[in-house]
Structure P
Amino acid sequence: MKSALYERLAAAAEAGIPAAVVTRLGDGEQGLLAGDRWEGALELTEEQRAAVRRMRSADRSGMLAGAEGLFVRCYVRAPRLVLVGAAHISQFLAPMATLAGFEVIVIDPRRAFASAERFPGVRLLDDWPDDALAQVKLDARSAVVTLTHDSKLDDPALIAALASPAFYIGALGSTRTHAKRVARLTQAGLGAEIGRIHAPVGLDLGGRAPREIAVSILAEVIRVRYRGESP
C-alpha cells in the first residue's frame, strides 16, 4: 500500500471512520473508500463503489461480486449499542450485547443506578442523555435504546438519536405509552422521523422477564443491522 493511502487509512481508523481498501489482484492497484470519500489510483464504477459500501456496512471482506479480481478489505470498528437507563433490563442486555460483538455504553444521570458494580467493564456516562449522546457522536453503526420509562430522560435521548444516522432506535413501553410519546415528540416539532422508533422495543418473543426482554431487544437490533427492516 502506498504511503499516502496508508496514512489516510490510519487517519480514518483514528477518527472512527469506516473504511474499505479495494485491491486489484492482477497488478496490486488500490483505492480507498473512507466515509464517503474515494481516493487512490484504482478506478471503480458507481455500481462497484455502491457494492463496496454495502460490504463495508456489513463488515464483510472478500471478493467484490460481479467484478473480476477485486478484493475488498473492510476496516470498521465494532457496532455500538447505547442504552439510556441503567435499569434491570440494561443489566442483562449489556453483557449479552458485549458477547455479540457490540461496544456497549450506558447513559444514566442517576449515579446510584449507573455504577461500575452493576455494569462491570461497561462505559458509563452520567450526563443528561442528550449531552451524553453528543459526546458519543452517534453514527450509522450505532443503535440507541431508551429504557428509563421516564419521559424527562427518554424524550431528550430520542430527539438526539432521531437527529443522527443511528441504524436502530428503540424505546421501552407499551403501545399506549408510545402513543403518548409520539404526541409529545410531535409537539416538540418532530415529524415523519418519529417513525424510525421501534416501539414497543424488541421482537415479540412472548417473554416478559427483564432477561427475556433483553434477548428480544438484542435480536431486533441484530436483525435491523443486517436486514434494515423499518419499525
Structure Q
Amino acid sequence: MRSLTRESRALLTPAAMLRLLMEGNTRFANNLKANRDLQLQVKATAQGQFPGAVVLSCMDSRTSAELVFDQGLGDIFSIRIAGNIVNPDVLGSIEYAVAAAGVKLVMVLGHTACGAVAGACGNVRMGNLSGTLARIAPAVQRVAAGEEGPGPYQDRVAAANVCLSIDAILEGSPIVRDRLANGEVGLAGAMYDVSTGQVEVVHACAFVREVAPLAAMVQVA
C-alpha cells in the first residue's frame, strides 16, 4: 500500500476518508495490517506530503493514531496532547492541516481509561497540568449534571470531552467552519477502547452521506 498522493487524495470525500480510517481500525483490532513498504513510503514522501486527515488525540502511550487506524507515512497528521484538548496552538495546527495542506477530515479521538479525564474528575491540581485539566472540567460538569450513557462514569466524561473539543474547534476556527459549510472537509469525534483496540464514531457533522454504511456508522449533529 502506497502513501496518499495529491491525485489519490483528490478523489476522496470526507466520508470516504472516515471510512478509510475505520477500515484501518478494523484491521488493527483484528491484529491485521496493510502491506506497506515503509522505506518506499519514506522515499515517496520525501519531497511532499498529502495526508487525508488530521487526528487530535490524547498523548496516552496506547493511542497512537497511526497504529490505531493502520496508517502509513504521509497519510495523516497527528496532534497529541493530554486529554485531546483544544487550545490556540492546537487550533493553529488544525487550520494548517485544513487550509494549507488540504486534508479531507478532522477527527477528535478520545479514549477509555484516560488519565487526564480521571484527573479532571478528581479535581487534580499539579503545576501547568491544572490549566490543561481545567479545559476538561466542562465535560465533567456535563456528565455530573445528568447526561446518561453506557459505560463507566469517567469514560462517559471522556466521550463528552470529545464533543466539547469539537465545539471548541467550531467556535474557535472560522477557517474550519467555512470548509465544513462548503463540504471540503468533515469533522468527526470518536472513542478508542484501550481494552479492545476498537474505535467508535460518536459524533460527526457536515458529511454528505453517499452510502448507507456511513449513515449507519455516525450520528450527525
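Any read-out appearing in this document is the output of simple, stated calculations on the displayed coordinates, not a laboratory observation. This is a predicted model, so every value here is computed, not measured. Cβ atoms are built from the backbone, for glycine too; each structure is taken alone.
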*For distance in nm of label points 7 Å out along Cα→Cβ at positions 164 and 196, the calculated result is 1.0, so let me know which of P, Q that is.*
P
*Assign the value 2.0, calculated as distance in nm of label points 7 Å out along Cα→Cβ at positions 108 and 124, to the correct structure from P, Q.*
Q
*Who wins on relative contact order in percent (Cα under 8 Å, 6 or more apart) among P, Q, i.e. which is largest?*
Q
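Ranked by distance in nm of label points 7 Å out along Cα→Cβ at positions 52 and 188, which of P, Q sits at the highest value? Kindly include the intermediate steps, with their values, before the conclusion.
Values: P: 3.9; Q: 1.0.
The maximum falls on structure P.
Match the computed value 17.9 of mean count of other Cβ atoms within 10 Å over residues 28-35 to one of the structures P, Q, and report its label.
P
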